[in-house]
Structures are given as C-alpha cells and as structure tokens.
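Quick note: the coordinates plus some simple rules give every number you see, no bench work behind them. What you see is a predicted model, and the numbers here were worked out from it, not measured in a lab. Cβ atoms are built from the backbone, for glycine too; each structure is taken alone.
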Structure P
Amino acid sequence: MLAKLLYKPFAIVLGIGAARVAGKAFETTYERSQGTGPPKATTENATWGQVLGSAALRATTFAVTAAAVDRFGAKAFRHVTGFWPGDKQPPPAKRLEARAP
C-alpha cells in the first residue's frame, strides 16, 4: 500500500512527460505524412475522414505512449525501491449471469 502512495507523485510527473512526448510525436508524424498540421473538428476544408482519422491516430498515439511510459515508470520504481507499485495480476473477469428465458 505504501509503495502505491510513494509511486503516485512519480507517476504524475511521468504522465505529464508522456503527454508532451505523445503530442509532439503525433504532430510530427501527421505533418510528415500529410504535409499539413492535423485538422481540427471545426476545420472547414477538412473531410470527415481526415478529421476522424486524425482523432483516431492522436488517441492511439497517446494511449500507446502512456502505456509504455507507465510500464517503464513502474519497472524503474521497482528497480529503485524493490516494490511493484501496481497489481501483481489483472483482476479476474466478472462472470456473466445467464438470463432466464
């Protein structure tokens, strides 16, 4: 329990850094592949495909970067302290109850 409390400030700093890295990675990747900056939802001359594709790529970039940085942070925390800050195993799946016909 104490390890989780000690890890929180560390994780917050890592999260802020991950968001910045992900934002820069997304902007750079999009600009190199499309030759322009990513469109906003209110960009008049952007198609639905461009707007939704840009949003999906942005979300994917942020999710993958956040997971990688969080995992790296947890491993570094364990290396320094000897304690793992998260769960040892994923929680068991909830059982679905059969509905009566």
Structure Q
Amino acid sequence: MLVLVRIKGKITIPVNSEKILDSFGLNRKFNAILLDDNEDNQKKIKSIKDFVLAGVASDKIIEKFKGAKLLRLHPPVKGFKASVKKPFPRGVLGFNKNASEIVERMI
C-alpha cells in the first residue's frame, strides 16, 4: 500500500494535475489517502509528484486508516526536515523513502 499526502495548496496548480488530485479526493492541503501499488496509480502519482508526498505505508499508518478512505492530517511535529518546494533528495515532494516517518509525525 502507498500513502499519498497533498503538500501544496490550490494556488498555481495546473488544471490536469488538479483533476487528478480531486479524483483521489485530495482537495485540501495535508489530506492523505491509501492507494494500491499498481501501474495506473504509479502513472498518476508521477504526473502530480510536484504537489504530493508519496511513499510506502507502514503498519501503523494502515491501522490509522482503518475504515476511512481519507484522513485530514496536521503539519508534522517538529516540522518538515527538508524543503517542501523540492523533490525527494533535497525535499519531501514526490516518492519519498521517509514518507511513513513523516506521516506518522503528522497524525
């Protein structure tokens, strides 16, 4: 399972990316959703990688989602350790190895 969290707000997001985010139900900042790890979802995530945090969900995160499709999260405790404007190696956007750690601090 993958966890997907919207990091950017609504301003300056292209229309096609906004439609993909809306189809996932990520219409507000810090909304999170669990997705299956399949090719279709990977393609969609790749097209919105500049606006979301994506990564493999830990068991603790899956347990928090029990029965819910969407979660509204808080900003992470002690903040983001990297920039929210840059992709993963220097920032948090895109597919991130530390995504489950960041999301656990946001719950």
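A few remarks follow.
- Entry that produces 1.6 once distance in nm of label points 7 Å out along Cα→Cβ at positions 31 and 71 is calculated, selected from P, Q: Q
- Distance in nm of label points 7 Å out along Cα→Cβ at positions 39 and 87 from the coordinates reads 2.2; which among P, Q: Q
- Structures P, Q were shown, and Kirkwood radius over Cα pairs in Å at 16.7 was computed from P.
- helix-only ellipticity at 222 nm (-39500 (n - 2.57) for each DSSP H run of 4 or more, over all residues; to 500) derived as -24000 - corresponding label from P, Q: P
- For distance in nm of label points 7 Å out along Cα→Cβ at positions 23 and 55 computed as 2.6, the structure of P, Q it came from: Q
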